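A.B. asks: Please find the structures below.
Coordinate-derived values only; no laboratory data. Remember, it's a predicted structure, so these values are computed and weren't measured experimentally. Cβ atoms are built from the backbone, for glycine too; each structure is taken alone.
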Structure I
Amino acid sequence: MLIDRYIGRAQLHAFIVVFISLAGLYLVFDAFTNMEEFITHAAESGSLARLLASYYSCRLVWFFDATSPVITLASGMFALSWLERHNELTALLAAGVTRWRIARPVIVFAAVVSLIAAANRELVLPQIRESFARNAQDLDGKSLQPFESRYDHRTDILFRGKGARAATASIDSPSLLMPPQLGDYGPQITATRATWRQAEAGRPAGYLLVQVQEPADIDRLPPLACGGQTVVLTRQAADWLEPGQCFVVSNVTFEQMIGSTNWSQYSATMDLVRAIANPSLGVAADIPLRVHSRFTAPALDLALLLLGMPLVLGPIRRGIFAAVGGCVAMTVIFFLVVLGSHAFAMGDLLSPSLGAWLPLLVLGPLAAWYAQPMWR
């Protein structure tokens, strides 16, 4: 237990120092790069310090998720190198302490960090992901962002528009291209704005179109239905609509409609599973790939650690600089394998499940074999 506490304390100290150092560099560089925008928005919000604290507190959570595997490896290497530098590693080995016994607290520490990172991805990041959708140039979410046309695959309606605004979850100048089975109003429905509305009592989820321009007599038209389900509501069937409005039923949320990568990257796993089962969305390979990757991430974090530890704790003694150089090379190879497999899955050369599990199938046995001298 004394060895565990000593090594664990050294690794925790190294983890905190490395994380604060890297996060500090990121925050300082990003803040000075975007300081003009922060000052402009601070004039509206009233306090530059409060604005920076709110903006970067969320990004620190993201930074931990992005860097925790590498920082865990770096802190483990530091803790073991510290033993080597002070000849404590030699003393422990001479006293009959096995390499596995020395490595155990480092592995346990990495497992704990990996579980914290997994909980962070499932519980914390989904709650604050909307903050990542707004960069320093669009902190209030009111700027008009590009909008690419997207289908609702359940109704075959093609949503088009001039742009989107995150603050109001709306699409400017929407033009909905209607399929033949919903062409009673004409080939399209145009309006000034389409705003996403979640499902409420007596009303499904969808988009509220205001100041409908085409068809011009929208208030006198009956609702449109397809497959026994109402798709477009008008004032003839919904008295809560105001003149010149209609409501298009859709299960494609605003985040999904604008193709936000933050939605797919920072949603909880169950939300991604529900998106796959959503017939309106028609998800691409990236969503199933991300779901499978959530399950392989903890094991891959440990595999990265096992690939790096033998450089310090193995039977062949290396200098600290040689160990660091080898660790960097090993990390580059590791991420090339992971990102390459994901790229093949995104390019339809591999199935999403195989693209997510292939890195573990390759790197897992390699890590076990490479760390074999530590088990002796």
Structure II
Amino acid sequence: MKKLYILLAFLLFGAGLSAQQTNLTEAVDFTVTDCHGQTYNLFEILDRGQAVFIDFFFYSCGQCQVISPYITGSYTQMGCNLHDVFYIEISYIDSDAVCQQWANEYGVEFPTVGRDGGGNEVFDLYGIQACPTLVLIMPDRSIPIQGLLDLYPMSVQDVVNAMQRNGLQPHDCTGTLTVNPQTLHIYSDEQTYEPGMLTISNMTADDVTVNAFTADPIFALRCMNEGQDVTEGMSVAAGQSAIVEVYVDVPVKESFEGKMYINTSAGDFEVNIIYETTLGIGESNATLAVYPNPANESVTIHGENLGVISIYNTMGQKVDTFFSEESQLVIPTSQYQNGIYFVKTSSGETQRMVVAHE
């Protein structure tokens, strides 16, 4: 009889854990606002190469309170959202005020999202039925950790070990500022100028000020971010990335190479500029190819190790994201308005794409 009780207890325990999981194996995008007013988009975080670890919780959940020190401890060991993995916790019922109280009581330094910031909608998207539920989403959109059972028994080291099994490594809580790519191709003819697309990723713990974009004296630059001229400076918030369109702002009629210098509060950077007086991006030495160009109903993207592919408009706004483990991907373009877009891979390669519907 004693063995029967033990078996029943084990079955009930396992059933309880199995309920604490998502029913998804592939990520669904969402945008939320934390209890301090900061907005986060899942796919934007994944696109910059970070995995996302989500703790689905609510304030009065006893088991959530028990495991919270293990989550916050692993957050510190994994680099405080500055490296391989980005932590976020989401409640479906708690207000912003309650979420702030929770974060203060349990020493949570990563984003806490409640009902006011869209937490209940994310619960619905991921089919969360019980708390705590712990979910790990990889940059390729896969979900290798779907619930608490994947981390049991629960300790700081259990969480870190689970991260490492998925290729995510511990780091200290300092990060760096990166600028990619190292070489920008900028194209124009006598009337039209097309920019190179530069990504500035701030993985430090502080906001970074970009003091100025300057260049060799032989040419002038114009740099735009979200429609604003930032040639004389801009700011990139901690943990965020910015897309900068870089134009050669003079009517140069001959191709040339030069340097761009980026002076920031986190260090100085140098980027090669290759300016060509043709709009034929396919003629460059880049391994990324986009054809047909202009495109009507679809376009083929060909390159080595494509990975995450992002489509930007001329304002630097991301309009689409794809993922491919192959060297070639066909995407529909019928949903895009006529105009100029930029195709960017996770390796930093960028190519121009024109959509022209017949």
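A.B. asks: Quick check on the output: 1.08 is Rg/Rh (Cα atoms, Kirkwood Rh), for residues 170-225 alone, derived from one of I, II. Which one produced it?
C.D. replies: Matching structure: II.
A.B. asks: 0.50 is what came out when FRET efficiency 1/(1 + (r/R0)^6) of positions 210 and 266 (r between Cβ atoms, R0 = 30 Å, to 0.05) was calculated for one structure; which of I, II is it?
C.D. replies: This value belongs to structure I.
A.B. asks: Let me ask another. Tell me which of I, II gives -6000 when you compute helix-only ellipticity at 222 nm (-39500 (n - 2.57) for each DSSP H run of 4 or more, over all residues; to 500).
C.D. replies: II
A.B. asks: Out of I, II, which one gives 1.4 for distance in nm of label points 7 Å out along Cα→Cβ at positions 26 and 338 as computed from the coordinates?
C.D. replies: I
A.B. asks: Of the structures labelled I, II, one was used to calculate distance in nm of label points 7 Å out along Cα→Cβ at positions 162 and 194, giving 4.6. Name it.
C.D. replies: Here the read-out was taken from II.
A.B. asks: Then there is this: When you work out Kirkwood radius over Cα pairs in Å for each of the structures I, II, which one comes out largest?
C.D. replies: If we compare Kirkwood radius over Cα pairs in Å over I, II, the biggest value is for I.
A.B. asks: Turning to a different aspect of this structure: For the read-out distance in nm of label points 7 Å out along Cα→Cβ at positions 50 and 82, a value of 4.0 was computed from one structure; give its label from I, II.
C.D. replies: Corresponding structure: I.
A.B. asks: For which of I, II does distance in nm of label points 7 Å out along Cα→Cβ at positions 66 and 98, calculated from the coordinates, equal 2.1?
C.D. replies: The correct label is II.
A.B. asks: To which of I, II does the computed value 36, 27, 17 (Cα extents along the principal axes in Å, for residues 242-289 alone) belong?
C.D. replies: Value 36, 27, 17 for Cα extents along the principal axes in Å, for residues 242-289 alone corresponds to II out of I, II.
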